[in-house]
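Next up, some structures in structure tokens.
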Structure P
Amino acid sequence: MTTAATDGGALRDRQTRLNAAGTAAFVVAVAVAIPFRDERPAQITIGAVSMVLFAMGAGAALWAYVGALERSRTSEIGVANLYLLTGRTAPPPVKRTMMGLLVVQVVLSLAGAIYGATGLRGSEVNALAFGILVPMFGIGMNGLWAMRHGSFGSRIDKSARPTNREI
């Protein structure tokens, strides 16, 4: 585990700040899109913000996965530890912050999609439904944080010897 994870500095690291900024951008986009859900600029805004955050989250999740593969040579890493910060992966303040942001993303995306679906007529578009893509951003940021700062136990199967080959 890095010093950032042990001294509380992890709350100020890049992944946590980026996760908070992305969540704030999503909150603002939803706050604009809800009252103006039938207006084209609001629909484009929520769609664009949601797709950009999803793409960033998917890229981060893949990057975290590759990094976790490298760390798994010496550490026992589970998917839940990596993406949901379970167990002792993250100190409690970091876990509360990162998981709190993910909960905000999930709740707001579902609420927006449900609200956007109410009262639709004919061929109207529920642009707020794009918001359901956003929690991938929080999952990706959790993965990046865990890959860089997370604390994982030693490998359980000691007979499997790590090699020096690159993944």
Structure Q
Amino acid sequence: MPQLMNNQYFSREGLEKLKQELEHRITVLRPEIAKRLKEAKEEGDISENAAFDQAKEDQSMNEGRIVEIEGILENAVIITGGTNASGVVTVGSSIKVESKNGTQNFVIVGASESDPANGFISNESPLGKAFLGHKKDDSIEVKTPKGLAQYKILEIK
């Protein structure tokens, strides 16, 4: 049975930020924590050493995040903006929609880059999923916590 890939979508900028975080955790935080552990051990009895305990906890959190980022990067897919030749909403599309609340602009992004307050909606969100695969002039109905919302796609970039 083939293994399903759990792709995560990123803009080039978002992916670069994640790579920079990984680099910082490996080259800066890891050595800093190792130094703190060494210093705490040199103080003697570590059974009741708060500095040692804190350093161990920080080490665990840092190493966990490193593993998490490496896993994300293995399945990262770069989304490209620009004109969509097919005219269909995909991850990376910028869309202009109309609803009873007026017109709004959205960019469909991967979950890790979503920022709904600024119009960046996840491809995994109910709204993002509803727009995927639709074309200009399509009307979409989306179930939201406040009830059904209707949108008409005015523009896709």
Structure R
Amino acid sequence: MATAAQKISEEQLRTWRAFLNAHSTMLRRISRDLDEAGLPPLTWYDVLAALRDAPEGRLRQVDLAERVLLSHSGLSRLLDRIEAKGLVERVRCPGDRRALNLMLTPEGREMLDRMWPVYARGIADDFLPALGSSSAEVRETLDAIAQSCDEAREPEPDG
């Protein structure tokens, strides 16, 4: 019986490595551009944008961790730094007085507005030209990969 590793061709492995390289190169470039503009790191943008896009503009920390793909301890330290700058605040959860939600402050919204042009420039200059007319096809492929991974993590129903 062939193992999963034996089923991966050299071409498929090169594609995987190219994806990882493109991802890390793009993130490094955008991070460098934000730093050169005197703005916070890209991880801050991800946190602030997730809160902006959340229902009612607030999330529990566990939900935020899933959206920004950080460990809970890493996110906790990051949130402490972002909160110290006044960009987010911890507020009581209306349905559970013991729990706290994170909420974007007006200063956090302003910071997102300052960071976006730098972030967008990296996307427009490096990512989009490489896609050409295949943007929708690439997105569909990436969405299918994410969905496949999510389905693999879901527990099997009892039966």
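Coordinate-derived values only; no laboratory data. In this text the structure is predicted, and so the values were computed from the model without any measurement.
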Practice prompt. State the single structure among P, Q, R that was used to calculate P(r) over Cα pairs in 10 Å bins from 0, in percent, giving 11, 35, 27, 17, 8, 3, 0.
Written response: P
Worksheet item: So log10 I(q)/I(0) by the Debye sum over Cα atoms at q = 0.16, 0.23 Å⁻¹, for residues 68-131 alone, computed for just one structure, reads -0.56, -1.02; which one of P, Q, R is that?
Response: Q
